[in-house]
Each structure stands twice: as C-alpha cells, then as structure tokens.
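Peer 1: Next up, some structures in structure tokens.
What follows is calculated from the coordinates using simple rules that are stated; it is not laboratory data. Note that the coordinates shown come from a computational prediction; the quantities given were computed from them, not determined experimentally. Cβ atoms are built from the backbone, for glycine too; each structure is taken alone.
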Structure 1
Amino acid sequence: MNAAPRPMQAVNDRISKRNFDRLARYIYDYSGIKMPQSKLTMLEGRLRRRLRATNIISFDDYCDYLFNDGGIEHEAVYLIDAVTTNKTDFFRESRHFDYMAESALPALVKHGHRKLRIWSSACSTGAEPYTIAMVMQDFIEDRRELDYSILATDLSTDVLQTAHQGIYPADLVAPVPSDMMRKYVMRSARPGNNDIRISPRLRSRIGFARMNLMDAKYPVGDPMHIIFCRNVLIYFDKPTQATVLSRLTDCLVPGGYMFIGHSESITGIDLPLKQVSNTVFQRV
C-alpha cells in the first residue's frame, strides 16, 4: 500500500463485528491465541499502529487489504506481533529456578547427561532464557565435564530482536541476585545511560529463533532435557493446550523436565508426565 500518510485522527473508527470475527478467527488459527469480544478495544488500540504504518485509513480498508487483496501474506507477522502480549521478568516465578538448580539438574547429571539442552519456548524479550543461562553457568562452574546450550523461541519478531541484543533498563534486572549481577550483567560506561547488557558468555550460549507453537512440528533438533513453557498456555483453549503440550513432551528426553506457569495446569490432559513439584513435570 503506497498511499500518502493519513492524519492520525483518520484511524479513530471502530472494528465492525464482522471484521472482528474475521481477525479473531485468523489470529486463533495462526497462533492459538483466543480473542474474545472483550478484547475488542485492546485489538483496536494495537492495530491502529499498523494502520498508521501501512498508511491505511480505516479498519474496514485494513481488513479488505488482509483478506480480499492478499495482504495477509505480507502482514501476518506484523499482525501477530501487534496482538501478542509479552510480559517478562528476570527470575519470574523464582521457585522454578530453585528447583532446576537443586533437583532437576543434579538428577539429570546423575543419570549420565553431560551436554544439557534447554528450551525456552515462549522467551518474550529474553529475561527467561538469560535467567536460565545464569543458573546453568553457576551450576557448571565447578563441573568442567558439563556443557549446555539454550534454544529461545517466540512467535513475535519484535521481542526476539530485543532478546538477541540483551540490552535492558537497569530496573528490569533488579530481581537478579547480587552475585549473579556482578558476573553476568554489564553496565554502560556512558554517563547518564542506565541500560545494562547481558554478558557475552551468556549471550553466546543462547540461540534465538522465531517459532509458532501452533506448527505441526517443532524443529528443535535433538531432544531437550528441560523445557520452559510458562504463561503462554493461558492464552489457549483446552484442546490447543493439549496439542501444544503433547508436541512439547515429544521433544523431551525420558526423565526430562517441563516447567509451566504457576497459573497453568495440565489437569485432564493425558500426557506421559508426572508432577514432581508445583507446575514442574517429568517425562516418564
């Protein structure tokens, strides 16, 4: 679309019910994210930025561009980026990392695993995989026979760009323990710059990639020893949760661990997993 830029007030119309239903169906089919009518105002607010970026004057024109003029092929990634919610913190739900360091990792090593593979399957802007890397780096510090790698994936290209850079406002890393802060967090030498950057030795351990958990297969390579899939299942309905969890479990080694969010559950889903701690499961 090459039309001239429109005034900002030109995109203050509303999404019709027909177009909301079309958008909600596409978003659900593409990403598994539920978009109930209660999220209409949120969707309008986020898509107004896409209307400005594409110089399209109304939601009707935008939906025509998507669904009638073939624009969806180009716009899909931007549309999904616009509607994806990405909340993340370092050491979020910290008991998971305590369990990982104190129970899961020692058990895996006891069973002969030496090259540990961990997957952060909804990594957002990177706080989760970098937290995992801090825990892993501390764990292998006196265990020279061990090695590890982390795969960090997300549906949103915007958050992956931030994650790959590893640069954050200083207040975001406040939950990081002080000893880890000294080892793994670099502060800017420029006066007035309060941003921090994650150290290169952690960044080099993580591979970032875009992945849609709605895909039929997850191209992650060899099976994982630990998978984090936290605070994303809540956006899926029960059948989609079951499908995604089944595919994730297929990517775990026997005895490997699955971490889900504290507000999430696998109750009623038939999986080869046993619960070993609060929202922590082990493949049997």
Structure 2
Amino acid sequence: MSIWLLLALNALVLILAFGLLWAVSLRLRDVSFIDAWWPTGMALLAWTSLAAHSASGGAVGPHGWILALAATAWAARLGGHLFARWRRHGRERRYEEMLADAQDRRGWSFPLSALVIIFAPQAPLQLIVALPVQLGQLGEPQPLGLIGVLGAALALFGLVFEAIADRQLARFKADPANKGQVMDKGLWRYSRHPNYFGDACLWWGLYLVAVETPLGAWSILGPVLITLLLTKGSGAPTVEKGMENRRPAYADYIRRTSAFIPWPPRKL
C-alpha cells in the first residue's frame, strides 16, 4: 500500500469520526469530551494502518505490533484519564472561552463555532502527529534493532512518566486544603509540565521505533509537531494563561522551575 493511499484512507476515517463527535457535541452543547478523543484517535489510526497494510497483502512485523500496542496503551490510560476528568469537572474553561469569542465577536452559532474552532482543526493535526504509527506499518517487516529497542524503552518511559505526573496532580487537586495553591511536589518540582514532557517522550520513542521501517523516517513531522503543540501551542501556554492571577505563588514557581524538561529547581 502506498503512503498516499494510506493517508487518504485514514483521513476519511478521521472525517467520519470527527463528524460523529461534532454531532454528539451539538446534542450535549459541550465540546470538552474531545480531549479524551485525542489519544483515542491516535490508537485508531495505528490499527487502521495495520489493518490496511495487512489487507493489501503485507505482513506485520514487530515494529508494527509495537507501534499499535504502545499507542493503544497510551490511549487507554490518557483517554480514560481525560474522559473521567471531563465527567467529574464538566466543561473545559478554554473551550468555553474559544466558543464564546467566536459567537460574540463573529456572531457564529454554536454548531458553526464548534465545527470550525474545535473539531475541524484537530483532524489534520491528529493525522500528522500520528504519522509514526501509520508509516511505521508500511513496507516489508524488518527485524527489531537497537534503535527500535531504545525507542520502545523511551515510549514506555514517557507513558509511565506522564501517568505518574497526572496521578500526582489529580491527588493534589482532590485535597481541599490545596485549593488555590501551586503544585510543586513530586515530578512537578522539576518541571511545570511533566505530563507533557512524558507525552513528548512517548511520541519520540514511537518515532524511533518507526525509523527502523522502510518509510518510518519520513514521519518525523509527527513528534516535531506534538512537541511544538505541547510547548508553544495548545499545551503549556494555554495552561499557564492567567495562572499568576489565580495563584499568586505561581510567579515564583515559574522563576524556579523548568518549563518542560525536568531539571533541579533554581534557588531564588
């Protein structure tokens, strides 16, 4: 199967999936559940790629199985975490602000705002970020080499690191005594966004696994894009927006704590 045929097939899958999710959002009048779909859609693309390659007569090698299973493990953990968070806390503030701006400033309806602002941009981003688990399925099976083993280890590290960071933050927020306080314990002492750092490690690990396949090296745009999104786009900047106003101690936390890569805190 060619790269372009596979990407066209997966693009169609995403269009159908996002169309269905958009219809659900119209019924709920809420788009916040889309966060839980982000990792779930990645895993779906891994399996549709594996299935398409197999259906076209190709054999699935160790790299293909590692990519699909790792993406599934990550999606099950993160997707479940984000879905549970949505069920507990309801609407996401940042989505509400984005939709309100589109409706107030541009006069758009909720359906149009949700489609154009939330759902439509995520489909191509998801297709690009998930390139390693798609292109890594193509070509003749290759034996798993040292780079692939290191990539699998990095992906596992990222999965565990992200899970620990999310768990620590969830426990911190669950304690009423911490209301209005800054989380600077555990992994959060060394990075302001250790969960995002773990996410980036996972995707760079999957890329290294894909590199050993005939076409996997061309998927480098995936980990580059997710790293930029986490550090410069909808990740860290969105979380920290207005944080100093809501939590006065956050300014000191910023000055002493690494923004992304874990590092010992600076002494003020």
Structure 3
Amino acid sequence: MPATLLATHRVEKPWGRRQLRAPFGDSAADGEPVGEIWFQAPGDTAPDLLIKYLFTSEKLSVQVHPNDEHAHVRGLPRGKDECWLILDAGPGATIALGTKTPVDKTALRAAALDGSIEQLLDWKPVKAGDFFYVPSGTVHALGAGLTLIEVQQNSETTYRLYDYGRPRELHLDDGVAVADARPYTPYRSPARVDDGSAILVDGPKFALERFPGGDWTIAVPADGTAWLIPVAGEGLADGVAFKAGECLALTGTAQIAADADADLLLAYPLEGQSNDR
C-alpha cells in the first residue's frame, strides 16, 4: 500500500508536559510528563528518518549530535542532522543554537563542567512558525514552553554537555570531540515553488517540503519511503484518512487529496533517492 498511517509512541521525559497539544490526549495528573511523540511503522525499527513532536516545560540539556563520519567510527549507522518547525511558543521562549563566538575544545569542556556554557550559547527568541535546520555538530538546547515538529536522521545518539544539575549522565569526552562550537549559520531561506509549495530543506541528508491543501501526486522512488506530516487540516492519501497530529509513510506513487486549509510537510532522505512530486 502506498500510504500507511504510522503508530504513535509516547516518550516520557523529565522536561516534558502533561498537557499536550490537541489532538494528543493529556497525560494523567499523576503520570510522568511526555516530552516526545514518535511515529513508527510496525516492524520497521530503523527507517532513515524519524518524525517527532516535542513538548517542553523546562530547558533541555545542552547537547550535540555526531555526524555520519563520527557515528560510523562508533559502529553506528548514521549521525543526526535535524530540523524544527515551531508550532507554539510561550512568552519569552528561546532556543540555543551555536555559541556567540568560536570556542575551542578545552574551553568548551571547562565551561560544561562549571556551568558557564549557558552563557556561551547564543539564545534566540522564537515564535510559532519559526523554522531551524540544525546540522550535526551544532551545540544546542531547546528552551521551555515549546511545541514543535522535529524531522531528523533516525539516530538517538545525543551527547549531553550540561544538564542544569539534573542527575543524568553527561558525555563530555564524546560531546566535546564532535562539537563544532561556533556561531550558528542559518539555513538558506525557503524556496517558494510555482505550485505553492516551499522547499524548507534540500540536503545534505534529507529534504523537507511544505505545501498547501489540494490534490497532489507524490512519487517516491522504488524501495524508498517518504513521510507525510499534516501540520493542519485533514485529507486522504490513497484512501487512507489523515489529520493534523498524525504521520503517514508513503511508498510508490500516492494520491493526496487534502482540505483547502491543510498545511502539509513531506520529508524524504536524499542519500540514494530523490522525490519526483
């Protein structure tokens, strides 16, 4: 079947929330906070990309992810480039991307140990609708009060450099080794296409397109997979109903019919495949 609705998997995190964005049901008052919702296909534990929603009530750890080269040295299948679409941001919400000035590895390690790394980071105010591409090696942190969609290479290798005193393991040797601690360079502005779609990301590891409701044909290369993420609205993908808060895996050629007010994302890996939409 060209379109498969993916199952959701809730991931509890100390920095998560009990009150989640609709249509996700809230957690029980005495339950653990939910930080992430993953979309998974039965039996497929290692797709190229992973799609998530994130919900933050506190700052996430200051962290960094390895690139493919560093990951392969450790016997891991891939590194982790990622991107974020901010859906909601509370008053004063911020994220940290890169450092204010270049920081050498000795100074980065020392700052992680004494907590001054917070002051080295470039904290940026954010609002709903903002979009950021975060290459592997970028030192970063998400702030509190955020709801966002994350599209990433499917890797959960995260090296924590600093965690505000929480009793969780740090990974200073690995994190400092892979960190590219310098000012963040924004990804190029989205490219608008004549049909109303926009190219948000065009490599190197994956592509991400955004397009409005209407009728669309999505052609996925043989043996490839693309992910359809409805940000708003609802519709059908080869007869499979979808709505905001869900995610579908597409193979082959899929026919999309979405409401006029729909807002859709399409993600697909670029290594070895391309999209012919």
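Peer 1: Here distance in nm of label points 7 Å out along Cα→Cβ at positions 17 and 209 has been calculated and equals 4.4, so which of 1, 2, 3 was it run on?
Peer 2: 1
Peer 1: Upon calculation of helix-only ellipticity at 222 nm (-39500 (n - 2.57) for each DSSP H run of 4 or more, over all residues; to 500) from the atomic coordinates, which of the structures 1, 2, 3 produces -22000?
Peer 2: It was calculated from structure 2.
Peer 1: Shifting gears a bit: One of 1, 2, 3 was used to calculate log10 I(q)/I(0) by the Debye sum over Cα atoms at q = 0.21, 0.23, 0.24 Å⁻¹, for residues 113-176 alone, giving -0.88, -0.97, -1.02; which?
Peer 2: Traced to structure 1.
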